[in-house]
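Student: What follows is a group of structures, each given as structure tokens.
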Structure 1
Amino acid sequence: MLIAMGVDGNNQILPLAFAIFLSHVKNHVVKDREGICLISDRHGGILKAVNEHGSPWLEPRGFHRYCLRHFISNFYDKFRNSELKALAYRAGSQNQIRKFNSIMEEIGKLNPRAREWLESHPLNRWTLAHDGGRRYGLLTTNLSEIFNSVLKGARFLPITACVQLTFYRMVHYFDVRHPLGSSSQANGDTHTPHVVVKQVALMAKASARSLRSFNREKCIFELITQKGRNVQVVNLEQKTCTCGKWEVFKYPCSHVLSACAKLSLNSWQYVDKCYSIEYYCATWASEFSPLPHEVYWPQSPFNELLPNLELLRNKKGRPRSTRLKNGMDIKEGRNVNLCGICRQPGHNRKRCPSMPR
């Protein structure tokens, strides 16, 4: 089953569409909105649909980004080096260009060809540092896979039961989450619990900053962190911070909060609208109607298709239900069995070469 997923302002998964093509997702789900980011793996069919002439996913209308986990899996399949794989993932997940460049230097020292391979792919497609804030901090397609695991029990059901289970799961999400948003709105809350928790934690860090004003009219500040003595520059007018976190996550970082405290500004004005309770309620505002008994269904205009039971075959053994593993699923750091006498790998105490024969 193909699943298109989103995330709401409270960092909860939002199912968008099932088993339809990318053009239908754009036309019926995204509609006329521009600047939507599509995160996917690098499957040939997806790349062809996204990059073809006139595609609604080409910039500036839409933005296509790679799932970092799948991208690094492709990287590992080519170079088969766990250390390089870990470094490449770190490079892709850095929000500062300075840190990204430093890790790429390490990769180049270990294997110049590995660095060339990474740099041969558009950096804005797989790195957070060059993303331009389109991902909202989301690196992978784990959202779709999480929801796919919720529907795992439906895979071996008849198609009607599978659709019903998916439908009822959707109903449950909307039935529970919209009242929660309405309740928060009635209580006077303005932002989702997810971003409130984040901001409270960052405010605690913001108090431990050395801040110097460079231009109060344009709201430009320099901050020096106590840990590492790193210098960050905040520009409230342009809504930027050199740490990169404000642009990535769309809510103020601790450096911005320090600047707001210096000027006695309300920092919540710099939190993106997607985290507001108003937007949260609008996200889950759709309603579903109960499905009546089939005798009340309208007559289908299509011919009824009946299965040929003679073609069914009884398969032996337990049906395989887990996904195929790739390079990202390889377990690292497994315990190695050691000999009980010499404590060396490759044999046990019965075959220990140090034992007299």
Structure 2
Amino acid sequence: MKAIINGKIILEDSILNNYILLYDKEVIDIVKKDEFNITDIEEIIDAKDNFVSPGFIDLHIHGSGGFDTMDATFEAVNNISKSIVKTGVTSFLPTTMTMPKKDIINALENIKKCINKVEGAKIYGVHLEGPFINKKYKGAQNEKYILKPDYEFIKPYLDILKIITFAPEEDEEYKFIENMKKHKNITLSIGHTNATFEQALRAMDNGVNYVTHTFNGMNGLHHRNPGVIGAVFSRDIYCEIIADTIHVHKGFFQAFIDINKKDKVILITDSMRAGCMKCGEYDLGGQRVIVDENSARLENKTLAGSILKLNEAVKNIKDNTNYKLNEIVNMASLNPAKAIGLDDKLGSIGKGKMSDLVIFDKNINILKTIINGNAVR
């Protein structure tokens, strides 16, 4: 048995002071400091009055540390997993993008092979972003390889798919949505879409319960033409947000969470291979990307994913809203766990939950990352 002492323990609905966290691979108990008995403790971590948090879960990340999911090698996925533990991420969904069909298949086959072999943050499946998107809102995806939603294409990978981003207006007869209704373990997400308000509502009323990087890659909100965003704000569904202050202005963070409800907001990075790397030129899906200190953009200035770290997203929400720290941490841990049906073992600190933990300071700088009870950073 191991223990973390002198930490402010972040729970789903509160923050505990003067308590000790006891754990092995799973959380054993949280006990009062004066009830702590050092007997049988094999390892003690002194949090030194810093915060002890559930590990972060990134449901939308293409790459980091110089590697990308679409590289389709164990080395790539393993290095992404090792890179992001520095940012407090303990679980993630490697995310694909619109490329030739064979390249997407190679990436999916690769993840199938190495899903349980990575040495850093754990993989719980795949986020398929593209190729089932709208050309008008393709963003940094290559329109040459965009396809209509195709159930037969993804059928061999239903066991590893957790989220599928698609444009519902491209599924004109709703056959794709109907086929996906059989697979309750896969979340359908609306994204890279030009759906009307009515089309988006129909998709949501037929099982779509998630939105990919809200505001980005979709039509905007107008009082005479509410579009996708209007539909999002009319339904109780999970909404990703890239909280880097570039994809979405920091002045809108508060209103967005107020409208969408704090338990439905999911902080993601949408990071590309330049995440945790130096400024320079990188590749995204065969396209040249220029990265500076703040953003990653194609040569035509289109945003190309991000270089955001998930701990930075937590800090940006903390600095620009009046939400409590435990509520914001939920947006990077519990909410994503719930969205993909893993909140029984991930996303919060409690008896029997996995010991995926992060220690960070008041500025959300990551001091230690623990996965399955073992310190990996």
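What follows draws every value from the coordinates through simple rules; no lab data is involved. Quick caveat: nothing in here was measured; it's all calculated off a predicted structure. Cβ atoms are built from the backbone, for glycine too; each structure is taken alone.
Student: In terms of FRET efficiency 1/(1 + (r/R0)^6) of positions 79 and 279 (r between Cβ atoms, R0 = 25 Å, to 0.05), which of structures 1, 2 is highest?
Tutor: Values: 1: 0.05; 2: 0.80.
Looking at the calculated values, the largest one is 2.
Student: Once volume of the Cα convex hull per residue in Å³, for residues 63-222 alone is calculated for every structure in 1, 2, which label goes with the largest value? List each step's numbers first, then the result.
Tutor: On the way: 1: 213; 2: 114.
Evaluating volume of the Cα convex hull per residue in Å³, for residues 63-222 alone on every structure, the highest lands on 1.
Student: For which of the structures 1, 2 does the calculation of distance in nm of label points 7 Å out along Cα→Cβ at positions 183 and 287 return 2.6? Don't skip to the end; give the middle numbers.
Tutor: Numbers: 1: 2.0; 2: 2.6.
Going label by label, the one that fits is 2.
Student: Out of 1, 2, choose the structure whose coordinates give Kirkwood radius over Cα pairs in Å, for residues 175-238 alone equal to 11.8 when calculated. Show your work: numbers first, answer last.
Tutor: Values: 1: 14.6; 2: 11.8.
Traced to structure 2.
Student: 1, 2: which one has helix-only ellipticity at 222 nm (-39500 (n - 2.57) for each DSSP H run of 4 or more, over all residues; to 500), as calculated, at -11000?
Tutor: Computing helix-only ellipticity at 222 nm (-39500 (n - 2.57) for each DSSP H run of 4 or more, over all residues; to 500) on every structure in 1, 2 gives -11000 only for 1.
Student: Then there is this: Can you tell which of 1, 2 yields -0.29 when log10 I(q)/I(0) by the Debye sum over Cα atoms at q = 0.07 Å⁻¹ is derived from it? Mind showing how you got there, number by number?
Tutor: On the way: 1: -0.46; 2: -0.29.
This figure was derived from 2.
Student: Comparing 1, 2, where is FRET efficiency 1/(1 + (r/R0)^6) of positions 7 and 47 (r between Cβ atoms, R0 = 25 Å, to 0.05) highest?
Tutor: Working: 1: 0.60; 2: 1.00.
Comparing 1, 2 by FRET efficiency 1/(1 + (r/R0)^6) of positions 7 and 47 (r between Cβ atoms, R0 = 25 Å, to 0.05), the maximum is at 2.
Student: When relative contact order in percent (Cα under 8 Å, 6 or more apart) is calculated, the result is 20; to which of the structures 1, 2 does this value belong? Write down the numbers at each step before the final one.
Tutor: Details: 1: 15; 2: 20.
This figure was derived from 2.
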